[in-house]
Structure P
Amino acid sequence: MKNNIFFYVKYLFYFSFIILLILYLFPGSLIGFLLYGDLGRQPDLISNPLGTSINHLIFFFYLSILGFLLNNNKKFIYSFSFLFLISIILELLHFLIPNRTFELNDIYANSLGVLMAYFIFKILKKLKN
């Protein structure tokens, strides 16, 4: 049963990572296009003063949780270093992608999502021991 769950979590991680790449590298907002018919409009998952940065935090937190659950596999793609670097690199690529804008708040939110997941795993690991 444990291997079965591991199998599904692994493929959920890969599927989520591919979705992240598509959403980040597409020149415009695919979700905005699907919901509003506007490539320039990004939806807020939660109304807040930071705007769409909360979307970044939530998705990177989610992806990091999946990656850290799989970290027993010791592959680099599941590691803190990879997830932290990808959270920064993808936002920096917005300098090069048409109809996308680089936002420092998004880098902070991406990184914070990864860090929150990391510290939660560290605390749970200490409590387990």
Structure Q
Amino acid sequence: MKKTCICIICPNGCEIETEVKEDGTLSLTGNTCDKGADYVRQELTAPVRTISTSVHVKGGVLPLASVRLTRPVPKEMIFPVMEQIRKISLTAPVQSGTVILRKVCGLDSDVVATRTVRAVNESQSL
């Protein structure tokens, strides 16, 4: 089976032609670097994604704090992970870099805050 993938790892955007042979081996052509080949192999065998989103913050100068995963998760776990993240509501202050949820859905990835949100009363004293 032949398939064309466009690599998103670097700005080259190589069109990589793939073919899975009868014996299960994978043939790749069109990549200009090893990263492209690694990316396509990953996409065809076990695709992963990272998630960046936001969670509600109570009592903060901002209503939301941005969060992200520390490691990519299997593509099929995106919706279960987002379901867990949607349940999170933080109380200000929130410090960037704080782990909000460890091992989300039992995976080897944590949800971490990427934005500091001060409490309303903290901003008044500045």
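Only the coordinates and a few stated rules stand behind these numbers; no lab work does. The structure displayed is predicted, hence computed values, not measured ones. Cβ atoms are built from the backbone, for glycine too; each structure is taken alone.
In this comparison of P, Q, the computed figure 1.3 for distance in nm of label points 7 Å out along Cα→Cβ at positions 42 and 58 is attributed to P.
So distance in nm of label points 7 Å out along Cα→Cβ at positions 66 and 82, computed for just one structure, reads 1.8; which one of P, Q is that? Don't skip to the end; give the middle numbers.
Working: P: 1.3; Q: 1.8.
Only one of P, Q returns 1.8 for distance in nm of label points 7 Å out along Cα→Cβ at positions 66 and 82, namely Q.
Out of P, Q, choose the structure whose coordinates give relative contact order in percent (Cα under 8 Å, 6 or more apart) equal to 26 when calculated. Let's see the in-between values first.
Working: P: 26; Q: 19.
Working through the options, I get structure P.
log10 I(q)/I(0) by the Debye sum over Cα atoms at q = 0.15, 0.16, 0.19 Å⁻¹ computed as -0.78, -0.82, -0.96: which structure among P, Q? Answer for the origin of the read-out: Q.
So helix-only ellipticity at 222 nm (-39500 (n - 2.57) for each DSSP H run of 4 or more, over all residues; to 500), computed for just one structure, reads -22500; which one of P, Q is that? Don't skip to the answer; put the middle values down first.
Details: P: -22500; Q: -5500.
Matching structure: P.
Among the shown structures P, Q, from which was the value 9.9 of mean count of other Cβ atoms within 10 Å over residues 18-25 calculated? Structure of origin is Q.
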